[in-house]
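A short reminder: the numbers here are calculations on the coordinates, not readings from a lab. The model shown is predicted, which means the values in this text are computed figures rather than measured ones. Cβ atoms are built from the backbone, for glycine too; each structure is taken alone.
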Structure P
Amino acid sequence: MKILVTGSSGLIGSEVCTYFSGKGHSIHGIDNNQRMEFFGPQGDTSWRQKELSDNLSDFTHHVLDIRDREKVLDLIKSIKPDAIVHTAAQPSHDKAASIPFDDFDVNAVGTLNLLEATRQFCSNSPFVHMSTNKVYGDGPNSVPLKELDTRWDYADPAYENGISESFSIDQCKHSLFGASKVAADVMVQEYGRYFGMATCCLRGGCLTGPSHSGVELHGFLSYLVKCNLGGTTYKIYGYKGKQVRDNIHSEDVAQFIDLFVQSPRSGEVYNLGGGKENSCSILEAFEICESHSGISQKYEYQEGNRIGDHICYFSDLTKIKSHYPTFYLRHSLSDTIKQIVEAHKRRS
C-alpha cells in the first residue's frame, strides 16, 4: 500500500511513517518544518525528517505546505495513496491567538484541501485525521471535581472513565486553536457522512513519545523532561499543578490508525488518549520524571491558568475499544516518560 502522511516529521506523523514502513508499505511524507516557524529553533523537526529518509527503505519526502491547494491536489492526483493520515497542524492553543489566520488556514483550510483532493482522486482511501480533545473547549471544566492530594478527579460517577465522544462541543470557550480544529473535525465527519468516504477524527489527549520536539507552548511531557534534564525552571499555570492529562505513546496512536485503515468506518469520531490508567497531573509527572532522571524538578507557580485549559481531562476509551476490540495501550505512563528521558539524553 501507498500511505500518505502529512506532518511526517512531527511526533505522530513520523511514528506513523516508521510503523507502516515496518509493515512493508510505501510511505509518502508531507512536511515543510512549519513547526520551527511557529516555535523557533526548539521546534525544528528537520532532524527527524533526516532520520526517516536515512532509515526507511521506501520513504519519499515532499516539502509542501498543505495551505497550497493546487499543489495538494496535484500531489494526491499523482500519488493516489491507498490511505491518508493527516497529522499536520498548528498545534498550540496559546500560539493561535497571535497568528489567527495562519492557525485557521493550516488547521481548517489545509484539512479541507486534503479532503477534497482525496474525494477527487482516491475517494475509497481511508482518511484519518488527528483532531484534538480541545474540540470540547473548556466544557469538561463544568463537570464536578474533587481535589485529591496530587490531582483533580471527576466527582460525578458518570465520568469515572473520563470524557466520551457524546460530550458537547458547544457553548464553551475553545481557544482559537480549538475552534479551527473543530472546523476541521466537523469537515472530516461531513466528508464521511455526506460523500460516504471512510473518515475518522481522532480526538487525542496528550500525544507523546521519545520523538517529540516539545516546547513550552506544546508538548507537555517532552518539554517537562527537557526542563528537568536541563535544570530549567518549569512554569505551572494555575490549578495548583494538579491539572490532569491523559498521555498516549505515539506508537499506540499508530497502532490504532493501522486498525482503522484495515477496517475503516465512515464519519467516525474517537477519543484517543491514555485513558485514566495513563493520566497524571503536573505534580505527578514531576515525580515520575525525577524517578527516571535522578534530578529534582525546578518549577515556579503562577496563579493564572491558561485560557480554555482543562482542569481535568482523560479520555473514555469505551467506544474505541468496542469498535476495535484488539486495540490496547502497549506503553505505560512510566515507561513512556522513561523513553523520553533516555531519548533526550541521547540527543543532548
Structure Q
Amino acid sequence: MQNGFVENISLPNFPLWDSLKEKKKVVSFDLEITSRCNNNCRHCYINLPAQDKKAKEKEIPLSFIENIADQALDLGALWCLITGGEPLLREDFTEIYLSLKRKGLLVSVFTNATLINSRHIELFKKYPPRDIEVTVYGVTRETYEQVSRVPGSFERFRRGLDLLLEAGIKVRFKAMALRSNAHELREISDFCRERTKDYFRFDPFLHLRYDRDPLRNEEIISERLAPRKIVEIEQADQQRFDGLKSGCDSLILPECEDKVCNHLFHCGSGNHSFAVSCEGFYRPCPSLWHPGCLFDLKQGSLDSAHNNFTPQVRQLRSDNQEFLEKCRRCTIINLCIWCPAHAYLETGFLDAHVKYFCEVANARKEMLGK
C-alpha cells in the first residue's frame, strides 16, 4: 500500500508487521458476485445494467470464488453473504450457492426477489439458506416502480416473494427510506412485519456511488430525505426510537470534547469480516472503496490481505484540522453516520467533514433532548 492517495493522511511503515500483531480470525465475509441488476433503482450505489457485457466479463468465476471460500475457511469463517447487484443474475448462481454450502458455510442471500422461480425454491428448500433478505421499495405498483424504474418489476417482486414465503423459507426484509417512497413507509413497515417473524429494518441513509458517477450521484442526492424528515420517521418507528433512547449514554459522549485521536478507523472494520468485490478486490468493509484500501486477491492471498494489509489500513491517521476539530471532538459522533468509508464516497477523502451527516446527527440530538 502506498501513501499519497488522500491529502493529510499518512500511513506508518511497519516492515515487521507480523511480529507486532496477533492474527485476526475471520467470522464472516460478503461476496459480491455481480454489480449488475435487473432493476435500475434511483438510489443504488453500485448497480450496472443487467446486460452490461464489460461488467459481466470482469466478474470473478466460480473457481476463484471457491478458492477465496477455502482461504476464508482456513481463517475461521463461518458465514458468507452472497450479494450484488442482483446475485440471481449470475447464470452460475446455483453452483456458487451449492459450493459455499458444501464447504460448510452458513449462507445468506440479498435479493430483490424479482427473479425467484420454482428452481430457486427447490434449491433453497433442499439446501436452506441462513436467511434471504428481500428489499421492499414500495407496496403499491406506483411507488415500487417509481424507485425501480422498471415496468412490471412490482408484479415480479410480489410473485417471487410469495414463492419464498409459501415455501416456508426464512425471509428478512429491509427498505430504503427515500423521497419516492416516504409517503408509504408506514405501509411498507406493516407489510414486512406481517410477513416475517424475524425482523424488518429500514435505512434512511443513501450512500453515493462507488464508481463516483456524477449523474447517478445527483439522483441519489435528490432521493435523500431532509434531516428532520429522517428524525420524524425514526421517531414514528417505536422499535428504532426505543433503540436510540436506550443508547443515549453511549450515543452522546461529552468527554469527546477533551480527547482528540487522529486515527481514522474507530470501528470494527476488517477485524473479523471483509468483503470481496465482483472483480476480486478485498475490502475491510463493504462500504470502503478508497483505492488505497483495496487489495487485489488475484495478486495476493486472503491471509495477507486480512492479517497484513487490513492492520495497515486501520492505522491510517489524519492531520486535517477541520476533521479533527469538527468530527473527532464531536460529542454526538455516535449519532452520526460519519465514517472514513462514507466520507470518501461523499468527498473523495477519507478524512472529510460531511455537512449532511452533521445535520442529521444534530437533528437526532434535538429529538432525543425532547
### Message
When distance in nm of label points 7 Å out along Cα→Cβ at positions 105 and 121 is compared over structures P, Q, which one is greatest?
### Response
Q
#### Entry: Structure from which 2.3 was derived, distance in nm of label points 7 Å out along Cα→Cβ at positions 225 and 281, options P, Q
P
### Query
From P, Q, which structure was semi-axes √(5λ) of the Cα gyration tensor in Å = 32, 28, 19 calculated on?
Q
### Query
Where does the value 0.50 come from, among P, Q, when FRET efficiency 1/(1 + (r/R0)^6) of positions 57 and 217 (r between Cβ atoms, R0 = 35 Å, to 0.05) is the thing being computed?
P
#### Entry: Structure with the greatest value (metric distance in nm of label points 7 Å out along Cα→Cβ at positions 209 and 241, set P, Q)
Q
### Summary
If mean count of other Cβ atoms within 10 Å over residues 41-48 is calculated for P, Q, the one returning 21.1 is structure Q
### Summary
Computing helix-only ellipticity at 222 nm (-39500 (n - 2.57) for each DSSP H run of 4 or more, over all residues; to 500) for each of P, Q, the value -12000 comes from structure P
